[in-house]
Structure P
Amino acid sequence: MLLDSATVESNFQRFIDRIIENESVFYLGNEDGVANSLSNEDEEIVVLLFWSDRAYATRAKTCFDKGFEEVEMDLFDFLYRWLPGMSGDGVLVGANWNGDLVGRETDPFELRELVEERMPPDLVAKLEQQYLELTENT
């Protein structure tokens, strides 16, 4: 089932708004890793899938083999650990894809910039402090 571009964009913007509001992100994981799909634009590129709400992740579980469970991750880990690693690995982010695995594919670095632009200043300061503490301890 194809979605119109306005619905895809709305789902993407909802992802950004809700992960900021809840300070968490969901993915489907199992012993083999994170639920993913091949890019609709280039079948050589992997897209790792994330959702803003547990219910959205649950709905997408039907597209995968059994064994995937919803996993919640805090916003800090998503922005400062996962997205940089994904960028280095050359994979894309699929944010709030629907139950038919349709949605916007985004470069991890671009997504991080979009999220940071929309975060309130106090949340930016909080996450930057966490990052400073992490880098000082390593």
Structure Q
Amino acid sequence: MKRIKTGVAFKEETLKILSEYMEKMKLNNRSKVIDEAIKLYLSERGLIMEDGFFGGVITVYFEHKAEQELTELQHKFLRIVISNTHAHLDEENCIEAILVKGDAKEIKQFISELEKVKGLNALRFSFFRIV
């Protein structure tokens, strides 16, 4: 399969973690590892690319300063946000599980808005189709 070179900017900490992983696993092809990681990322998120009615959980790991904006977004999407659970990991970082149920288009829009929040460190989700 043809390979296409591209440039990507990473946080220094991300590259450090990647390098440590590759060293421990005795891997020497960074492009292959990144390619596999992107495929995994897209396969995990593939379900939400479909249309239909879904339920699930969105987990966000964020800096405390982002809490107000995350809360406001959940209020904006009250139609799909069922509940949430918030926990303080330390003085600067929090984690929140947001339960959602609704049309895939609205869930996608909500996720897209969440991903724009400054101070968001990570976002993961798991969904199931509701028949």
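Taken together, the values in this text are just the output of simple stated rules run on the coordinates, not laboratory data. Predicted model only: the values in this text are computed from it and were never measured. Cβ atoms are built from the backbone, for glycine too; each structure is taken alone.
The greatest value of mean count of other Cβ atoms within 10 Å over residues 19-26 among structures P, Q is that of P. Looking at distance in nm of label points 7 Å out along Cα→Cβ at positions 27 and 91 for structures P, Q, the greatest value goes to Q.
Here relative contact order in percent (Cα under 8 Å, 6 or more apart) was derived from just one of the structures P, Q, and that gives 32; the source is Q. Please state which of the structures P, Q yields 17.1, 48 when Rg and Dmax of the Cα atoms in Å is computed from it. Considering all the candidates, the number was obtained from Q. In terms of distance in nm of label points 7 Å out along Cα→Cβ at positions 35 and 51, which of structures P, Q is highest? Answer by largest value of distance in nm of label points 7 Å out along Cα→Cβ at positions 35 and 51: Q.
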